[in-house]
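Okay, got some structures for you below.
Read-outs throughout are calculated quantities, based only on the coordinates presented, and are distinct from any laboratory measurement. Worth saying up front: this structure is predicted, and the values here are computed from it rather than measured. Cβ atoms are built from the backbone, for glycine too; each structure is taken alone.
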Structure 1
Amino acid sequence: MAIKNYKPTSKSRRHMSIVAYKNVLTKDRPLKALTSGVKRSVGRNNAGRITVRHKGGGHKRLYRDIDFKYNKLNIPYKIDSVEYDPNRTGFIGVASYRDGEKRYVLLPKGVKVGEKLITGETAEIKQGNRLPLKGIPTGTFVYNVELKPLGGAKIARSAGNFVQVLAKDAGYVDLKMPSSEVRKVKENCWASIGAVSNEEKRLENKGKAGKSRWLGIRPTVRGTAMNPVDHPHGGGEGRQGRGRRRAVSIWGKPTGKGQKSRRAKKYSNKLIVSRRKVGKKR
């Protein structure tokens, strides 16, 4: 897989680059039985109020029903395809189980069509296989990790991501997250061996603002460019500094620049062994 660079036929094409999907994907249409229409929330809650800014618009998407539970144990399956999913950055593929059922799964890096995988407590330590954390050797890279036993994969699901198994103790496994945080997870949570596919996604260059709009990402305006009524950093004659020691969000809460924004009494604090590293040193 390689990154495709375009000839500078226009200003927006000059620096544009994408993953060369043609070299990787084996199908251009999804399996109809595993797709459905979906109404995207575009950052609104059930009352219609914006709860996440900078979302909206974008191209219509067909939803692919991905299996993150992996609840078919000890039944081998074969990877039938490598497909693009507009709802996530990693590649997906059709898993054909020996009993005839088909499901979409998130594919690991390096997996090929025809490869046979399995989910089970005694599964081989092989890329793509899935087993409980207590059965995975320390130092192994894993993805699709559960936070709660049988709760479905929640951690390390985006392109190129992985979690490293560091240690095991007293019914918990220490995991090094993609953010560099080290966190405890119960040893009977399940994880898949390997790293998520499409690791070169981070090297892409959109080339123009319009492409972000196609993806449903709306513009972000700097606080210093606003008026004082709209943001704590706003106002001043000409270009001004923020006028305060710490950078804050639009609501006045500490943000960015390596500041701690985590709640002091968050329920999962007791499970965190070491905090993520932020700022220039990281």
Structure 2
Amino acid sequence: MTTLKLGVMASLPEGPEAELKKAHELGLPTCQVVCWRPELFSEEMAGRLIAASRQYQVEVTTIWTGMPGPAVWNFIEGPTTIGLVPPQYRAERVAALKKGADFAVRVGVSSITTHVGFIPENPSDTLYPGVVEALKEVVAYCKQRNLTFCFETGQETPVTLLRVIEDLGKDNLGINLDPANLLLYGKANPVDALDVIGTYVRGVHAKDGEYPTNGRYLGEEKPLGEGRVNFPMLVPKLKALGFTGALTIEREISGPKQIDDIKRAVQLLTPLL
């Protein structure tokens, strides 16, 4: 049976040296590098990341590629601001994802990951074909570079995500499962979602949370173990589906409490590896 690895999120703008040192000090052998500023996907930054990865013996598992322009994390403005769904931002965001792909190649990482946005659940929605066309361009660009393109779960239902993957019809597609996001956006129970999209999971954010309690705002993120994600069921089910990637701990706060919550997450996840 495969033993999974743990990891943590590392912010490129905060500096690869400090961030990978933090991962190393937490005893975590992997990280996902996240960056919302495409101008940082440079030769110089690639060199720094490679050096930090070697120095601290921390493997970078994906480049989490954020995109320029507004992103409002709620149900009202989210659909018109996040990802590749809003047409007015699509071109510059496709360009940003390509920069992320080039950066991944430079640093020897095999995938990029992003939020595509509130992909229309109705395939007849007039926005849907444009989203698929933009994705085809990005996915083809990744394919030429031997990269996998991973959808981060959240704004879309598992069935919608499955349909997009089917409509794209490419073999370099994967999913970065954020089980908490499925709850925060009210889209699915994470364990059940694996019945729909589980075979596509290439990465996992070990994050916890609750369902929304009103129609405007996302549910609340929680320290791992205090929310509704059933990790003792989720992790074995992932392994049974053939998942061999990393469980990347994500806690979307900062400061000492974040570190304490990450350490607690390590304790809770280690017996499941």
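When helix-only ellipticity at 222 nm (-39500 (n - 2.57) for each DSSP H run of 4 or more, over all residues; to 500) is computed across structures 1, 2, the figure -12500 traces back to 2.
FRET efficiency 1/(1 + (r/R0)^6) of positions 168 and 224 (r between Cβ atoms, R0 = 30 Å, to 0.05) computed as 0.40: which structure among 1, 2? This value belongs to structure 2. Source structure of the calculated read-out (distance in nm of label points 7 Å out along Cα→Cβ at positions 144 and 232, 5.0) within 1, 2: 2. When Cα extents along the principal axes in Å, for residues 8-47 alone is computed for each of 1, 2, the one that comes out at 30, 18, 14 is 2. Assign the value 1, 5, 9, 12, 14, 15, 14, 13, 9, 5, 3, 1, 0, 0, 0, calculated as P(r) over Cα pairs in 5 Å bins from 0, in percent, to the correct structure from 1, 2. Structure 1 accounts for this read-out. Structures 1, 2 were shown, and volume of the Cα convex hull per residue in Å³, for residues 128-255 alone at 128 was computed from 2. If distance in nm of label points 7 Å out along Cα→Cβ at positions 80 and 264 is calculated from each of 1, 2, which structure is the one that comes out at 5.6? Clearly, the read-out refers to 1. If Cα extents along the principal axes in Å, for residues 24-71 alone is calculated from each of 1, 2, which structure is the one that comes out at 35, 23, 15? Computing Cα extents along the principal axes in Å, for residues 24-71 alone on every structure in 1, 2 gives 35, 23, 15 only for 2.
When P(r) over Cα pairs in 10 Å bins from 0, in percent, for residues 16-103 alone is calculated, the result is 13, 36, 30, 17, 4; to which of the structures 1, 2 does this value belong?
Working: 1: 13, 36, 30, 17, 4; 2: 17, 40, 26, 16, 1.
Considering all the candidates, the number was obtained from 1.
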